[in-house]
1. Out of I, II, which has the highest value for mean count of other Cβ atoms within 10 Å over residues 26-33?
2. Distance in nm of label points 7 Å out along Cα→Cβ at positions 18 and 90 computed as 2.3: which structure among I, II?
3. Among the shown structures I, II, from which was the value 4.2 of distance in nm of label points 7 Å out along Cα→Cβ at positions 58 and 82 calculated?
4. Which one of I, II has helix-only ellipticity at 222 nm (-39500 (n - 2.57) for each DSSP H run of 4 or more, over all residues; to 500), as calculated from the coordinates, equal to -29000?
5. Quick one: distance in nm of label points 7 Å out along Cα→Cβ at positions 10 and 98 came out at 3.2 when computed from one of I, II, so which one is it?
6. Match the computed value 37 of relative contact order in percent (Cα under 8 Å, 6 or more apart) to one of the structures I, II, and report its label.
7. On Cα Rg over 2.2 N^0.38 Å, which of the structures labelled I, II is highest?
Structure I
Amino acid sequence: MSGKTLQAVQREVDQYIGQFKEGYFSPLAMMARLTEETGELAREINHYYGEKPKKSTEKEKAIEEEIGDLFFVLVCMANSLNVNMDEAFSLVMEKFRTRDKDRWTKKNAEGELSE
């Protein structure tokens, strides 16, 4: 993102999609795309970290590219549903800071596990 805010990313995606007559896909179609992209990311993770190596005939893809594809479709979905991703992110972080504040073992200032 090169220092871009989520709002700037949403504007950039909206400008890109806005140049096409078709515009955004329907929410259901985008949900299908999210599922598809999640599967592609899972496949790459499995190739790198799992027990299933790539076939010699398969194109080399990067995990970074698959995460980017997933992020793009997620931004498209947020835009089409008028969801401000900065606000959505703030809401979820507040939830984690409150609901889950004592759920995990915290590290101390030196990066070691706290007692």
Structure II
Amino acid sequence: MEQQSLESLTAEQMSFQLILHSGNARSKIIESIRQYREGNIKEAERLVSEAEKDLSAAHGIHFQMIQEEASGRRAEFSLLMMHAEDHLMSTLSMKELVKELIELFKARNF
């Protein structure tokens, strides 16, 4: 999503975009570990790479929100925004853990 199009989004729409992109990433991360378990190592790695693209889109939105607040346009607090933030942060943590697990499994020939 381009920065110009983000400027026209409401806080709720930005929250939903964060949830959308991080949710897509989370699904791919979970599927990647399942693919690894089935012996499809390349597919597992591809899914993690795709998840990183989704997270990059979410990070772009998140970064713009931070920039706007830093420039004096305070974001309104909402449960929806809190949920979107939680979704994004937990997915980022999950991605790092799964990447490390895949590397560990590969090193141990699991």
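Computed from the coordinates by the stated procedures, all read-outs in this text should not be read as laboratory data. Source: prediction; values computed, not measured. Cβ atoms are built from the backbone, for glycine too; each structure is taken alone.
1. II
2. On the way: I: 2.3; II: 1.4.
It traces back to I.
3. So the calculation was done on I.
4. Working: I: -20000; II: -29000.
Structure of origin is II.
5. Working: I: 2.1; II: 3.2.
Label of the source structure: II.
6. II
7. Numbers: I: 1.38; II: 1.23.
Top value of Cα Rg over 2.2 N^0.38 Å, among I, II, belongs to structure I.
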